[in-house]
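Below: a set of structures, written as structure tokens.
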Structure 1
Amino acid sequence: MAQPLITLRDVSRSYERGHDIVHALADVTLTIESGAFVALMGPSGSGKSTLLNLLSGIDRPSAGEVWVVGQRLNDLSEDALAAWRARHVGLIFQFYNLIPVLSALENVELPLLLTPFGRAERIRRAETALRVVGLAARARHVPSELSGGEQQRVAIARAIVADPDLIIADEPTGDLDARSADEVLGMLRDLSREFHKTVVMVTHDPRAAHWVDVVYHLEKGLLLGVEPGGAERRA
């Protein structure tokens, strides 16, 4: 049986906004198994992005415990969190966040600049990641020469190039047409199934539920329910 990669215990996150306290998350407890493809769904302001930020070590809880890849993130300094994130987390964004003047290969190589790898090894790993997402032939193209779907696949290659345990995807299909969105969702599912990556995705796209194993529903900072995704129902 797969072991949990993520465990949240009674996690809350509050912010001060002027004289008010905003409760972004309240007493969230959940467990996500290693290799799962999970969607976080809910209306704007429900706490989805806050939860992603806690899982990736970008933010810290106001209360409760966050355990990811066997590490209690509450205990880490900012420098230690950055080092942990570089080793264990790959990030995918809605608008790709590619560097316009760099080729696909150079964009994918970027996370490896923070590692001890020499240039030859960085290029080898970047080329491998581009092959995984089906873009080996487009390695020398800059983002403006790629379609939106291709740019997001480059972003996925960049997220996996350092072989992370956890892939965090924030609205990865939000800027794509239906066909490209399905290609990206299928690729994320394959990373989960074939490469045993744990993928946690925030999305408003109702089609995404058909691709994932589990859907967590949030509203007003509360975890309201959990249901099997389409992939789990088809299994």
Structure 2
Amino acid sequence: MPYVTLREMPTALKPRERLIQRGTASLRDQELLAILLGSGVKGRHVLDLAAGILEQHPDGSLARLGFEELKRIRGIGPAKACQLLAAIELIRRWLQMDDGALPTIESPQDVADQVPELRRAKKEHFVALYLNARNQMLGKETISVGTLTANLVHPREVFQPAVAHSAASVLLVHNHPSGDPTPSPEDLTLTARLQEAGELMGIAVLDHVIVAEKRFVSLKTERPA
């Protein structure tokens, strides 16, 4: 499809008009990103460009990139990188101001309640919950999907969002599709590795909860539930 700006698109396809007519909830992620980008690049439609960027940076990982990383993405560049960073930071600040609506995590059950989608997931998902000093959840990030190994889950991927959220602590959670939440030796090794990294960064790893379809296990208490 030839290069076009949002102004040159048919009205029915324009993300801005769709947003005005139907609201933000009706737009796909790539349409929302396309509004922020404003235009495509030579030989690539802005919606295709946005979809490609999100495909390379799924599950909110785009929001964790810094200026240097963003500006190297084709179609973003320095100016749009600044716009994205400013929008992301503004939303983060607004969300933190409204901390009365943030869920409080006080037990392994509370952790399991935050990831109901993992109970019947067919693949292992490793998720981190980021808390403030009052144990209120600031955010939730899917760190990896697939077989859990120490190499797959790197401390950098866990703690970069913690810094971005200004988190005081982290809770780890992943699922066992087998239905047995008993921790494996790899689970224990990975937990110890992340706890050590957290100590170096001053961000405590409070617990690691393993969920299955009907039960969960807290590595802190080592008691199944």
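Throughout, read-outs are computed from the coordinates displayed, never taken from laboratory work. Since this is a predicted model, take the numbers as computed values, not measurements. Cβ atoms are built from the backbone, for glycine too; each structure is taken alone.
Here relative contact order in percent (Cα under 8 Å, 6 or more apart) is compared for structures 1, 2. The highest value is that of 1.
Taking 3.4 as the value of distance in nm of label points 7 Å out along Cα→Cβ at positions 30 and 158 derived from one of the structures shown (1, 2), identify that structure. Of the structures listed, the value fits 2.
Quick one: mean count of other Cβ atoms within 10 Å over residues 54-61 came out at 13.9 when computed from one of 1, 2, so which one is it? Label of the source structure: 2.
Structures 1, 2 were shown, and distance in nm of label points 7 Å out along Cα→Cβ at positions 166 and 182 at 3.2 was computed from 1. Computing helix-only ellipticity at 222 nm (-39500 (n - 2.57) for each DSSP H run of 4 or more, over all residues; to 500) gives -11500 for which of 1, 2? Comparing all candidates, it corresponds to 2.
One of 1, 2 was used to calculate FRET efficiency 1/(1 + (r/R0)^6) of positions 14 and 206 (r between Cβ atoms, R0 = 41 Å, to 0.05), giving 0.35; which? Value 0.35 for FRET efficiency 1/(1 + (r/R0)^6) of positions 14 and 206 (r between Cβ atoms, R0 = 41 Å, to 0.05) corresponds to 2 out of 1, 2.
For log10 I(q)/I(0) by the Debye sum over Cα atoms at q = 0.16, 0.22 Å⁻¹, for residues 62-197 alone, the calculated result is -0.93, -1.34, so let me know which of 1, 2 that is. Display every interim value, and only then the final one.
Details: 1: -0.83, -1.35; 2: -0.93, -1.34.
Derived from the structure labelled 2.
Work out which structure the value -0.46, -1.27 belongs to, where log10 I(q)/I(0) by the Debye sum over Cα atoms at q = 0.10, 0.17 Å⁻¹ was derived from one of 1, 2. Answer by label: 1.
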